Structure P
Amino acid sequence: MKSIAIIRLSSLGDIVHTLPAFQALRRHYPDAEISWIAEAAGAALLENFPGIDRIIVFDLKARKGSIARIKYLIGFVRRWRRQFDLVLDFQGLIKSALLSFLLGGSRLGFASGNARESMAALFYSRRAVYFPEDRHVIYKNMHLLSLLGSSSAAVEYPVQEWVPSRQLSEFLEQNNLHDQGWIILNVGGGWPSKLLSEKQWLQIASGLKDDYRLVMLWGNEKERETAAAVSRQSGVLLAPFMNFSDLLYFISHARLVISGDTLALHLADLTRTPAVGIFGPSSPQRNGPLFSESRALYRELACSFCYRRKCDTMSCIRDIVTEDIIEAARRTDAQHNRNAD
């Protein structure tokens, strides 16, 4: 194989969960040119990891109207068709599978029972055998490489030393965070059903602020409003906006991350930063941290792990007892300190 393309367009957390498969692919084909096709946000995240020879932006969503999207797709395919010996589709959608088909070459993808849209499997040259969906998605992604004879079960990420920007360095210096470590409270969650309430975050902050340096982390304007409200009421620090490089540095140098099932939690796993993951509609067994020092909290209900983005009751996430989160944070931090000694 001289030229290989990975298709994993989005979301950011799913891209992080595909990085171990990329790392195994790189080990299997050390001399191949490996490209990664992703949407713009995913491409910006991927710029922070070594070993990817070429990051190709496929931003069909940014085009408004069906005619504009068709024109964009035709132009993209004309540019990249027959440029790859092998295309691996980790997205499992009809959209991504069709793109792999149009690019030409050998096309590998999931079995119909593992693809997010079962019809996607029709576009592949070869399909992996069915993989149990109750296992972690990282292992599911690595399972796709079994079609290439790769049998590695070791989860490794492509990592490097990330350097903070001037803005982040000034924030750390001004708040005396360099030498004392900090705990990140990440209010983001992507889906509405993954979000703790402002009241819950305020209770968590109030329960930890006397013993730890806390920083409220956010990713978009709505999340900033929640983080700022908790910061005002509790007196804990509010993080500045961060690009992906700063975010990786900030998480990798934290002592603990408390987060829902979203990017910050998965980056904590990548950087081997202890974390307390809070799960509502998604399964910690499938999406939770693999780092042995991290913990996952959830409330098991009859409707648990429904993977619904919106919910009328939000019971699975809103009924999690904040005292349990506080206690899990203290125990996780204490265990990490014992292991470090």
Structure Q
Amino acid sequence: MFVDEVDIHVEAGDGGNGCLSFRRETKVPRGGPNGGDGGRGGSIYLVASPHHNTLVTYRFHPQFKAPRGRHGEGSNRTGQNGDDLVLEVPPGTVVYDVSTDGDAVPLADLTAVDDRVLVARGGRGGRGNAAFATSTNRAPRRVERGGAGEVRDLKLRLKLIADVGLVGFPNAGKSTLIARLSAARPKIADYPFTTLTPNLGVVQLSDDRSFVVADVPGLVEGAHRGHGLGTRFLAHLERTKVLVHVIDVSSASGRDPVEDYDVICRELELFAGLDDDPAHALAEKPRMAAANKIDALDDPDRLKRLEAHLAQAGVPLFPISAVTGEGVDALAEAMWREVAREPAGAEPR
């Protein structure tokens, strides 16, 4: 099961209390204070792990509590610290702190393997009475209670890390294309919304060149408002370097290819992610288009009108057939050129 958004509750461990104790031994009638300090409570960390690619673990177990610190003991023995709790998440997970009024504030973006963030700090241990002994107060009866561990409600949101994102209406042929380009084997069928979860595929080219393609479920008008789970799907495109519009130019869809392209463009422009990072703005990303299903093209005018429309917008168009493979190699090379291009203002590698 692919799960890309969950809410969890985390509670760090409380610190142990300080101990009230005095030395009591034979021939030591007035032994001084020897109460030890309490141990520190366990903290909770999130770490990006290569062994996970979904947040499904947290769908059914959303509450986590770290162990508390042990109380201090006599003979100046400090209580044992509580063990830290480490929760593994997939690379690409964004962590948000959810306030009591429901606002989500970004805490961390775990993009690389082994990235980690402290999300709940354990409480400090309280001091025992030995810590309060002075020259004027040699038998203090004062101790400290351990500090409370932090408690937080978090939202975890997974955004796939890919170089190229395929966008388009349901049943436009995105899954067939990613299967043709890579070793990914998504579900393919002749009905809308066959793909319900994003798929990743690695495209291998000559000279040891490769890049990652993400196939997100089909978008519909109103996707930026959540129609058809559109906001969840669009979020997976925020990390991509280039977007490829896959457009069905056959008459089987009953839609106009030009209108399909314009609708998807509007949804990309209107979508705003939780982090509002301008670098993630979908409308600003380089884009190209793939006129798919040319093997089933029954009206050449449909392709000509799309070519003219995209030429006016300055978007390169590649006629392809994901089923037969026609034109797919040229599209893959164009994808690579865009992925390998240095961003404006970047230092040469």
Structure R
Amino acid sequence: MTLSPVFRSARAVQLLADEGVWSRLAPDMEAQARAVRAVYRDLESVIGAEFRTEAPHVPSAAEVTTPEGLHFLQEYFFLILFRSIFGSLGVPEERLQAYSELNFCIKGTITAADNLFDDQAKTLLPLVDHAGSRFMSILQLMSFERLQRTALERAVRQGVVPVEATPEIQRTLIDRMAAIGVLEGSEEGGGERVPEPDAMVETVHRVRGGALFALAFAAPSVLENGEIAESMAGAEDAIARLGTAFQIVDDLTDFEFDIGRRSHNLLVAQIRHAGTPEEREALEPFWAGGVMPEGVVEARFARSARAVLERGYAEARAAFARLAELGHWFDPALADEVVHAIVGLEGVARMEAISAKS
């Protein structure tokens, strides 16, 4: 999972619009857009013009309801939400902007690394599309590493980050990313052992999803102090739960893909350890490499899938409830709608089918 959600449920997106969520996020969207523009400008001094292409249009807050604005909101939703949370906790504007730039670099680094693990070619930088997706991912990794340092250097010059704190921020980021990478690397060869659901959530989903989202708090964990630091710690726990929720729901949509490469999947664990005898029997030929027909989750594993979905909902609800306690404006009653809005197209259909059978 990366930090790029996909808004596919038109009903959920409209409901969130009606509740004022998108308009409340508009100022933070504009601020995140400024951060992206700043990093794009930095790229000009990081790599030669022959390797760069024209930067894409980055919308303003006034464009939040236009197709361009919604696309940006979709691509950077979590970073925009993180900035909104930081602001609600009392982080000053100058440091908020530094965090927004750093978090864009973190998102880009994670995206490039995810490409290498999953053999994909997503890009967040305006680079000329040379042959070889792995080469492009490595080029992104190298570029974002330098861009991250550039953003920190700018924050030091502006007086919002003490120069002596920069090594600790960089080390904290590397340590946190390495912990996530260890888990991803452990799955490269696949595996036969399927942990019980509770164990899988704690050892896999709270790392792959929770720790991934919590990367946004790496710099604040070093720089903030006093009451803001205490609130930040609570918000980090909440955001880690939100990341866990989305990783859980991802497992429903990635079921077929995960079985194919023998990677951890909570639905597989639920079926193996808590499914009905019919579900466990139905899983075996697919686990052995059999071709899965379309709609197999809804048709054969609906009971276990519903249990996984409810676990995801519970994590998201708890996350937004904790953020509300800390003073953030988002209504926890809309937690389920955020989950619905962000899952992919297949996920929407699958979740609706699962819910209908409950």
Report summary line: Note: helix-only ellipticity at 222 nm (-39500 (n - 2.57) for each DSSP H run of 4 or more, over all residues; to 500) at -5000, derived from one of structures P, Q, R, originates from structure Q
Query raised in the report: Among the shown structures P, Q, R, from which was the value 11.8 of Kirkwood radius over Cα pairs in Å, for residues 22-69 alone calculated?
Result: R
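One of P, Q, R was used to compute distance in nm of label points 7 Å out along Cα→Cβ at positions 94 and 326, and the answer was 5.0. Which one was it? Intermediate results must be reported in sequence, preceding the final value.
Working: P: 5.0; Q: 4.1; R: 2.4.
This value belongs to structure P.
Among P, Q, R, considering only mean count of other Cβ atoms within 10 Å over residues 38-45, which has the greatest calculated value?
Working: P: 19.6; Q: 26.4; R: 16.9.
Going through P, Q, R one by one, mean count of other Cβ atoms within 10 Å over residues 38-45 peaks for structure Q.
Every read-out reported here was derived from the displayed coordinates using simple, explicitly stated rules and does not represent laboratory data. Nothing here was measured: the structure is a model prediction, and the numbers come from that model. Cβ atoms are built from the backbone, for glycine too; each structure is taken alone.
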